[in-house]
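*Asks:* In what follows, structures are represented as structure tokens.
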Structure 1
Amino acid sequence: MNEGKRILIIEDDQEISKLLSVILTKLELDSIVAYSGTEGLLQLQNNKFDLILLDLMLPGKSGEELIKKIREENSIPIIVISAKVDIENKVHVLKMGADDYITKPFNQEEVLARVEVQLRKSSIPSRTAQNVWRGLKIKPEKRSVSLENNELQLTNAEFDILSLFVSHPEHAFSKREIYERIWKGTYLGDDNTISVHVSNLRKKIAEITSDEYIKTLWGVGFMLV
């Protein structure tokens, strides 16, 4: 399933980068290591990758700078792996466009599971159907979304959440249900990932229209309206 897929590891600690490379071989994935932010950008300019594992504290350009630069050009999945454990940092990089966040020291099985989830989402078979809800149009085969004929620039996580909502309009989704449907893992109940991605979606929609599309149901979750 993962044949031919390549992962870019941007991590300046040689021991950690080596460990991540070994972990990825368990999924039969090829990996390239960049030891600075500048080297990481150079790799992205010259090669094609299916996923990025990104440290934040890097020489050259920081991980945050890389996320901003990458999101200007493409939607390649980005999993941040960082020693920064405070929730503010996590929320910040998710808002910038990272798809997932793993804290160091990490569990090898968790890395494997989260990598598999991101690769699975980006490898969904093409479909010709177009999902429509009010002014929203989703083209699954292109993983693109337009609102009132304006293209929405979404991260992979934002696209998946909005696609879930449009597939089940006026259905109230709890954070647990969203997390388990998209990330395919166990929801621990203390994760702000869903709220951050939904907040980002709202902001991007608000740049085009003042109409409400995503409603918060306090104590329940979120619903497309």
Structure 2
Amino acid sequence: MIIVDNIYKRYQSSHGPGKWVLEDVSFVIPRNVSVALIGRNGAGKSTLLRLVGGVDKPNRGTVEHRCRVSWPMGFGGGLQPSLTGRQNAKFICRIHGHEDDIPDRIAYIQDFAEIGDSFDEPVRTYSAGMKSRLQFGLSLAFDFDVYISDEVTSTGDASFKKKANAAFKDLVGRSSLIMASHGEGTLKDFCSAGIWLNKGHAHWFDNVDDALKAYKDSLKL
């Protein structure tokens, strides 16, 4: 279970505090429920995923995890830019207490990311897509109850997209997803519930189709 309680989030700009990206956002994600995050560009989807994934903090409110939650797949942060992909992978394996099987996990990450010789180059030389692939492989190399995906299925070529979708299908039944994607079919394939973000507020729907309808109706206004 993930409990999001009354969170507010905004960012500082050169002119002072910016406008609220999220305001008074509260919802509870039950165990074993996969959720689609839906909204216009700039609605705060990535911000909310970073807060739920623990890589950012709200200005107010709390996010409580009663399960193991991944960092957002597709999120390029959290990597040390001066280290290579391999070195980052080793570091994260040690943080998660997997000293005994580091070679196997690194082999999996390297194979999944499909970034070739760049795996042994500094992350600062990576494109955004390469960082996303590496983060995706890193997330899947560990067991979480909930995986967070931020537009991962739009990363890379057709072959990688196919691999990403297959990985998500493999998670069904043993883990759940919180997913942001512009692909309606992808959201329907993997999610049963939905959260529609609109004007800084979050609206929970038990049925993903209802969340998609609310979003589409808002575009007509």
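FYI, it's all coordinate maths here, none of it is from the lab. In this text the structure is predicted, and so the values were computed from the model without any measurement. Cβ atoms are built from the backbone, for glycine too; each structure is taken alone.
*Asks:* Given a value of 14.7 for Kirkwood radius over Cα pairs in Å, for residues 30-101 alone, point me to the structure among 1, 2 it was derived from.
*Replies:* Considering all the candidates, the number was obtained from 2.
*Asks:* Out of 1, 2, choose the structure whose coordinates give log10 I(q)/I(0) by the Debye sum over Cα atoms at q = 0.14, 0.19, 0.26, 0.27 Å⁻¹, for residues 134-197 alone equal to -0.37, -0.71, -1.37, -1.47 when calculated.
*Replies:* 2
*Asks:* Another question, if that's okay. Suppose you compute mean count of other Cβ atoms within 10 Å over residues 6-13 for every structure in 1, 2: which one lands on 14.8?
*Replies:* The structure behind it is 2.
*Asks:* When relative contact order in percent (Cα under 8 Å, 6 or more apart) is computed for each of 1, 2, which one produces 14?
*Replies:* 1
*Asks:* A value of 3.8 was derived for mean projected area of the Cα convex hull in nm², for residues 62-117 alone; which structure in 1, 2 was it taken from?
*Replies:* Attributed to the structure labelled 1.
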